[in-house]
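Some structures are shown below for you to check.
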Structure 1
């Protein structure tokens, strides 16, 4: 299962070269792995962003929290992001780490599967979008049994749910929610940006009512102009509010769940980038005594 390794900071695995990035869109060390999945029988990029100080000799025995994010090509680089708009995950994490608002952590962007993106991110059959043979039920195995072991061998990643986050936007958020429900107690940090809860006749929302093992920290956000039509805008906000109420009824208090209804925000990478500093700080930030 392997793999060319490339970096956008000029580092090739096993070689000592300058870490000054030639790509003005990327801050810090971004290492790319071409990853082949046996479960999905396809290939994609894994984009591994390393925090400041990762390579310093005094940190050689240090292990770092990790945040897995779907649609990885949209996170770090304008050249690969949808419509040329990235989440600025590297700039944001670098700044928050240097300001001591979050601990140093590794961010892993998992690229989607191009034409098979919708199939992989949907666990149930859907008529809007039309997917009659979804593959999303394989996603937890893909992530937990393929991607995570691959990275554990190559990077100093801390174990345990308190050190492991998962998230995404739109359908990437939907499959993140499905994964934490399907495999509870693995991911202790969950980011749900503009989750597509309406798909498959809101089936995942329905199943979430019986779920009890919610992650320790959840950031849930939606804009009020995501659908572009007043009735649909109202419905997607209502879906997020319902998910909030479900989690609250399961005992998830305010210190564990932060919900943002972003007035006027649309369904776009730019909006998710704007909310990322607050999301990272809530999910991974140092607790104030």
Structure 2
């Protein structure tokens, strides 16, 4: 049995941990934008780290449950309700056949996540259930869609420890690992980059986050296209940064001043336009240690 989509909302898609091993075919990584919220949702239910969820952008989604199970809702606060009554987030919750789940207008954050016990059993395309609209892999949810999941009547209650609750209202400091093109920007330009507050523009999406601020310049404003990755910070011809996100292409022709530490990108995924963003340097050793701790806790195991 399944969830039935009564109303799809502004933009709701199926996402999992991402699409790996297909970069050679020109495919993006895809996957959830907020890894922190996603991993907690599956962890609270005892799911595998890569199980598929619904990523709900800006609310409006309404679902009907067709069998009993357990869910966890994490991420942005969209006044999540069960049968028109406010329901808890960041813990596992039992739902029953016929229950109506709904998400209203955004209060805090941009993206909410619905995880279900055992994961959503939607089609696998190129080793992932993740939808990528830019590459026409899968489709956004529409009225009448059926989203299969399994029957569960018992589970252990879990909730997120208070210290791990995110604050989506805060301005964001992104830790940056310098790339091999870092020194193509002279000291004065690097100082300007790190000492200013940028703002998130309304042109940001799952492909990239565009920032507005005082322009900087390097040796080259354009270059021969080369491989790029999730989190790369390109400096465009107008001197402003684009932070590349989950649906970015895998080649690009702008110089890159650095790469944002992967776990910080979850914070960026929940920020509205005009949020202030700044950067600070991070060592590779620090990033590896933080990443190892996160992966170990959530049992993340990606095999290239």
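Observations on the model:
- Looking across 1, 2, the calculation of semi-axes √(5λ) of the Cα gyration tensor in Å, for residues 120-215 alone that yields 24, 15, 11 traces back to 1.
- For 14.5 (Kirkwood radius over Cα pairs in Å, for residues 160-263 alone, calculated) the corresponding structure among 1, 2: 2
- Computing distance in nm of label points 7 Å out along Cα→Cβ at positions 48 and 80 across structures 1, 2 gives 2.3 for structure 2.
- If helix-only ellipticity at 222 nm (-39500 (n - 2.57) for each DSSP H run of 4 or more, over all residues; to 500) is computed and equals -8000, the structure in 1, 2: 1
- Test item: distance in nm of label points 7 Å out along Cα→Cβ at positions 112 and 184 calculated as 3.0, pick one of 1, 2: 1
- Entry that produces 0.98 once Rg/Rh (Cα atoms, Kirkwood Rh) is calculated, selected from 1, 2: 2
- At a computed 21 (relative contact order in percent (Cα under 8 Å, 6 or more apart)), which of 1, 2: 2
- Among 1, 2, which structure scores highest (criterion: distance in nm of label points 7 Å out along Cα→Cβ at positions 168 and 232): 2
Every number in this text was worked out from the coordinates using simple rules, so none of it is lab data. What you are looking at is a predicted structure, and each value in this text was computed from that prediction instead of being measured. Cβ atoms are built from the backbone, for glycine too; each structure is taken alone.
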